[in-house]
Structure 1
Amino acid sequence: MRESKIASANAANKTGGWQPIKKTAVLLFSNGLIKYGFGIGSTGITSGEVCFNTSITGYQEIMSDPSYAHQIVNFTFPHIGNVGANNEDDETANPDQEIHISGIITHSYIEKPSNYRSESTLSEWMRDKKITGISGVDTRYITKLIRDEGMMSCLIEHRHDGIFDIPKLLKILEKVKKMEGLDLASEASTSSIYSLNSKAWEWDKGYRKNNDKKIKIALIDYGIKTNIIRMLNSYDCETKIYPAKTEIDTIMKYDPDGVLLSNGPGDPEATSTYSLELIRDIIDKNIPIFGICLGHQILALALGGETKKMSFGHHGANHPVQDLSNKKVQITSMNHGFTVDMETLPSNVKETHRSLFDQSNCGFEVKDKPIFSVQFHPEASPGPQDCYYIFEKFIKTIQSVNRRKSGAKKK
């Protein structure tokens, strides 16, 4: 009887019955680790620095965030793809820009999404955006590896035939550039001045237009997320987005009430050749300045401080940060691999926020000027909304400066 079942099984295999699932992707790390899995999204080879992201939701927003340029994101949450993808939630603000992420690593890929806003599967969206990924990999193991050894170079190849030339791929991996010294902000930035007029998404209302523009904000784009613009529009701001290499005279022609230094990818020190002069010119004009993430780091450099590379960075939507002014703890969204060294900043710069994970700096303000910044993402997307008050602080700072200017003119 048993021999008969074995014979039947062998016959089934020969005639198209059960066959082992073919692995269609390979994952290589600079420490020598090689993993096989199943390709998702676009076919081909991609490479970059690998990091892990602990967010449970918002994978589309993460993948379309320009801050992830030259990075392969390893998702710790096992189910990626369950809400599909749509054409509304991309965080690449400029519609003319391509998505900058290098690739993704997931544990379980969900082929059939279940969400009323879904317009395509994640893999279809990734193919359209030319993003390569691998699934079927133990992402928790990779997370522990990154935590123990730090962020390292990584390569993914996705091909349908599952035939990989490992020696060739290893040679490609050897040439992958490290993040230190890389100026990626100029690549992620817009090449022209533009505006967006939509507000932040609201339940049952979607993205509404901003028809009540009271405050003019110039946003310096180092790789800006769309929701930063939408949040300012939600506070009745008129927003105009400028390239990272804009001259101060171009900014002043707009006569902004405030300037926002955006998030972005790469090494903040690598932007010094074009970013510091502009920021110092803005500081001299006494215009309120608000920095976010990379903008926070570049602002610190402009003030005379220094930044340093972190071992594995902060990437996720569940990072506890303490507001040092009132000791309240907020859960924040983060994405950075560099941090500001507070000890290198001048005495007139005060620390305002600190990470409760590793005590790294997460915010500061200049005591005698209307200038402040944060390392986390107050606009979230994805992430909690604990820090929307940071935008309110920016608006109130601008209003206070405008009142002083108005009073001075009357005198």
Structure 2
Amino acid sequence: MMQNDIFTVTQINRYISAMFNDNRTLCRVKLKGEISNCKYHSSGHIYFTLKDDNSQIAAVMWRSSVQNLKVRLADGMQVVASGRIALYEKGGSYQLYADDISPDGVGALYELYEKLKVKLTAEGLFDLAHKKPIPEFAKTVGIVTASTGAAVHDMISVSKRRNPYIKLILYPAKVQGKGAAESVIRGIKKLEKLKPDVIIIGRGGGSFEDLFEFNDEALARTIYECEIPIISAVGHETDVTISDFAADLRAPTPSAAAELAVCEIDSVLGALVDLHADILSAMQDKLEKERDKTEKLRLKLKSASPAEMLKRRKDGLLHLEELLKRNMKNRVMAEKARFFANLKAMDALSPLKRLEAGYAYATDENGHNIRSVTQVKPDDAINIRLTDGSLLALVKDINGKDTEE
């Protein structure tokens, strides 16, 4: 440019803009300050002012960069903004074109952490009612963590020690710095498609700033929406992140997460042996009871069967037959005894006995006993029975009682 040249406003602004673009310091700069006049435009861009105690500078963040912003900007927030300083030619003013903004200091980060925690708590993302149970006997465990370092080594070592048969699927993710949250989100979604029984996300210990990617809102929502139970194991026992609250279970360390996810096979086998013994004993008791019950039913059925009923009837008839025979025998013996008694009595009354004593009895020609003298008349033939024979006689005379008198 010549000293006496006359320029238009546009020309001079372009010249100054070129000066800004050629300056290496201004092409990539980090500015620390407080945000004010922050406006989210409907186009997706953010317009704001970055200031300190003595100065301020206008700033803008285009929508393409806003999509990667981890925090929502607000007035009064202390931040570190990275980008370039350039001239806005149309307005003739320079401003910061920011492509990355992060809170400045632990205090600011903690404030963002608390705000997000309150927000997600109000939405119910941390409610116990939404927590999925961790399977007691997992066969496959997905792990989202860095592929190197103590955390992954500890989780693999503990898992294999507890159960040598466990299947582990590792998704190597970035777990610190910009892009870590997105990397962990990709890992969760990838493993969710593979359908392991449980997923562990986490990393080893570190500062609050190192772990801050696990305080990401999108990550918390991904954990909440995942169909697979998730155990969060970020840092040490004293470190608590938003991911821990969103997860179905929090583990104080990665090693503890492996212990919670993987069953101890020796304990399981021991429990199975005990259970087998208990089941066997219970089955034996049950079989014994059923055997007794079956035997009772068999006997009951046998007693109700036609064959058994016929047998009982036959046995009854045999018993009656035996009883009848015994009674008949006794009856015959009694009758026989009575017969002989009667026979003896009759024998005592027999005429033959009288005959033996010297008596005789007479019958007429027709064999009728002659009991009275009136039954015969003189010259009648009569038979006189003696002990050793009979006599045929003729009646000569009849002497009745009256005659004798």
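If distance in nm of label points 7 Å out along Cα→Cβ at positions 98 and 378 computes to 19.2, which of 1, 2 did it come from? Value 19.2 for distance in nm of label points 7 Å out along Cα→Cβ at positions 98 and 378 corresponds to 2 out of 1, 2.
Figure out for me which of the structures 1, 2 the number 0.00 belongs to, where FRET efficiency 1/(1 + (r/R0)^6) of positions 178 and 290 (r between Cβ atoms, R0 = 30 Å, to 0.05) was derived from the coordinates. Of the options listed, only 2 reproduces it.
For mean count of other Cβ atoms within 10 Å over residues 170-177, the highest value in the series 1, 2 is held by structure 2. Here distance in nm of label points 7 Å out along Cα→Cβ at positions 50 and 314 is compared for structures 1, 2. The highest value is that of 2. Work out which structure the value -15000 belongs to, where helix-only ellipticity at 222 nm (-39500 (n - 2.57) for each DSSP H run of 4 or more, over all residues; to 500) was derived from one of 1, 2. It was calculated from structure 2. Structures 1, 2 were compared on mean count of other Cβ atoms within 10 Å over residues 58-65, and the highest value belongs to 1. When relative contact order in percent (Cα under 8 Å, 6 or more apart) is computed for each of 1, 2, which one produces 14? Answer by label: 1. Suppose mean projected area of the Cα convex hull in nm² works out to 24.3; of 1, 2, which structure was it derived from? That value comes from structure 1.
No lab work stands behind these numbers, since they all come straight from the coordinates. Please read all numbers here as calculations on a predicted model, not as lab measurements. Cβ atoms are built from the backbone, for glycine too; each structure is taken alone.
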